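Before anything else, here is the set of structures, which you'll find just below.
All of the numbers you see were taken from the coordinates with simple rules; none came from a lab. Remember, predicted model here, so these are calculated numbers, not experimental data. Cβ atoms are built from the backbone, for glycine too; each structure is taken alone.
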Structure I
Amino acid sequence: MAHRTNLIMQTLSSLPLVIRLEHLLQTLDSCFAHSLKKHLEFTKLVEILETKGNKILQNVKTRWISMLNLTKRLMVEYRTLLVKMTLDNPTNQQAKQNYEHLCDLKILLGLACILLLLESMHALIKFT
């Protein structure tokens, strides 16, 4: 079962939309993981917007299921990330690109679909 699941995820990982999603998750992580200033600004926004303030996680390429927690975090912190990228947009090219990805309807729908798929697959693996 684990082998078949892994084959499915390898196939999905080659789709252009999933590649864009993984790129977005990677750039969001690198945006906050390497800059204490950006992380503190994110924390201040969390307080203002009254969101959960969960840290953006790093994608572990060797474990496809790690994308489940990443996608959940992105959906929970979506509003805060959108505001942060809007504030950084005029001066930071990476923030501008992240903002465009966060506003892209295909990516948002892809995130919702991937989240449902990953949750189903995770539940199936736990069941077996």
Structure II
Amino acid sequence: MATTQEIFDAGLNVRRDMFGPPGADQAIDNATEFTKPLQELVTRYCFGEVWNRAPLDRKTRSMLTLAIVCTLGKPNQLKIHVRGAIANGVSTEEIREVLLHTMIYAGVPAAVDAFGHASEVLKDMGLD
């Protein structure tokens, strides 16, 4: 069984793959005494344990995450995870289809907002 440190390191590697080393390391390095426990849990539990589970690959998890954060109306997380989805091999066409599919189940307003935020990120990345 993996140690807590090994799981944390695995999570940090996932974050670095998805958001680049500067983005992942910055989240940890900029943590305050107040936010450090949150960053440690997100890295260890979310990215170290859940994102590394079989049988879903990172691309599938990214598409699910986009649908979920769209549904929840979390624009900052959507922007972050659009970048992560691209890093995980999700195409712009697949992002569009995920958001259209989510519109049916989460509602038009959620999808309209998500399209706006995703378009902003894709444009910044030179992909839209």
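Taking mean count of other Cβ atoms within 10 Å over residues 77-84 as the quantity of interest, name the structure among I, II where it is greatest.
Values: I: 19.0; II: 21.9.
Comparing I, II by mean count of other Cβ atoms within 10 Å over residues 77-84, the maximum is at II.
Who wins on Rg/Rh (Cα atoms, Kirkwood Rh), for residues 5-44 alone among I, II, i.e. which is largest? Comparing I, II, the top value of Rg/Rh (Cα atoms, Kirkwood Rh), for residues 5-44 alone belongs to I. Of structures I, II, which gives -25500 when helix-only ellipticity at 222 nm (-39500 (n - 2.57) for each DSSP H run of 4 or more, over all residues; to 500) is computed from the coordinates? Only one of I, II returns -25500 for helix-only ellipticity at 222 nm (-39500 (n - 2.57) for each DSSP H run of 4 or more, over all residues; to 500), namely I. Compute relative contact order in percent (Cα under 8 Å, 6 or more apart) for each of I, II and report the one that scores greatest. By relative contact order in percent (Cα under 8 Å, 6 or more apart), the leading structure of I, II is I.
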